[in-house]
Structures are given as structure tokens and as C-alpha cells.
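Each in C-alpha cells, the structures are laid out below.
We did not get these values from a lab; they are worked out from the coordinates using the rules stated. No experiment lies behind these values; they were computed from the predicted model shown. Cβ atoms are built from the backbone, for glycine too; each structure is taken alone.
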Structure 1
Amino acid sequence: MRSRYTAFALGDRTHLLATWHPDTRPVELALDPEQRWLHLRIDAVSGGGPFDTDGTVEFTAAYRIRRGRGELRELSRFAREDGRWYYVDGDLS
């Protein structure tokens, strides 16, 4: 989760797509160059341990855009395959 947040903050499409599960990965990923990510707060975690194959992360990410500041809240689902964690999808709130 933290590496994906950092990739969003840096505009690293390559890392974002590489860590997205192949079943749900978009073909293209458009990032807003005007959006600045300010900080990430992990609100809750479920699963994701050394013996788990899935997990969830609930987070709040603060950002700034031209019109002001905002927050993105999401419950993200992750799956582990061949020892690597992949972002599957998430529900925004």
C-alpha cells in the first residue's frame, strides 16, 4: 500500500501498473499532474500477514489540487500471488 501511495505521489505509472492485479489492471492509467499527494494515513488493516493470500487496507490520502485540498478514502483489496502482493480493487467512501 505504501509503495503504491509513493508511486501515485511520484507519478510512477510503471510501478502502479506492475502492482495491480492482472485481472483488474487497466490498460492505461491517467494521472493528474496537477494533483499533489500530501500524506497517507492507514486507518485499518485486515489480513496481509505472512501466511495470508489476501488482505485489505483502509486508508485516507490527503491531496491538493488547483481548487483546494481534499481526501481520498478507500478500502483496498490485495491478493498475494507467487509471493507478491497485488492491488485488486477498492471501494471509495
Structure 2
Amino acid sequence: MDIGSNSDMAKAVVYTAPKCPHSAKVKEFLSSINIEIEEICILTNPETLQELQDLSGQMAIPVTKLNGDFFVGFDRRTERRLKRKLGV
């Protein structure tokens, strides 16, 4: 995928919580490589936590959904996996 092309821009759904440093870092990372982000805060919508568990099997945050794959948390390993998925 050529993420430099606006017509082919990837979009990520990121499940977050306020004041979560890992949520902020994953959003910052995705924005830095021009990935559109749909943020879903698990605290403002109680059903979202169950939806998250149903989709990814996880209750931890952040969870990033990108092209059908789920990435839990945000650390160097997750960043490498996201880069590999995006071809950057």
C-alpha cells in the first residue's frame, strides 16, 4: 500500500481512554505517517468495552484496528508490526 497516496489512505480505528499515554502515542505515530484515525473512547460509551472485547478478545487499551488486524497496546514491537502492515 502506498500510504503517500490520498486516494488510497489507510484508516485505523483506535480504542482509547483519556490520559492513557499509550493511546496518545499510537495516535501520534499513526498521524505522523498520514493514517486517518477514528478514535473511540471506551469511557464515554459503556457498550464500547464489550464491543472491543468481542472484536479483539481484549479489554486492554489502546487497541488499533487496521485493515482487519488488531494491535494491542503500543510499544516498539507494536510499532514495528504496524509499520510492516502498512509497508513503511
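When distance in nm of label points 7 Å out along Cα→Cβ at positions 17 and 49 is calculated for each of the structures 1, 2, which structure yields the highest value? Please report the intermediate quantities before stating the final value.
Working: 1: 3.6; 2: 0.8.
Checked 1, 2; max of distance in nm of label points 7 Å out along Cα→Cβ at positions 17 and 49 sits with 1.
One of 1, 2 was used to calculate relative contact order in percent (Cα under 8 Å, 6 or more apart), giving 33; which? Derived from 2, not from the others.
Rank structures 1, 2 by mean count of other Cβ atoms within 10 Å over residues 25-32 and report only the one at the top, that is, the highest. Please list the in-between numbers first.
Working: 1: 9.5; 2: 16.4.
The maximum falls on structure 2.
I have -12000 for helix-only ellipticity at 222 nm (-39500 (n - 2.57) for each DSSP H run of 4 or more, over all residues; to 500), calculated from one of the structures 1, 2. Which structure is it? Intermediate values should be presented prior to the final figure.
Numbers: 1: -4000; 2: -12000.
The structure behind it is 2.
Assuming 3, 15, 27, 26, 16, 9, 3, 0 is P(r) over Cα pairs in 5 Å bins from 0, in percent as calculated from a single structure, say which of 1, 2 it is. Source structure: 2.
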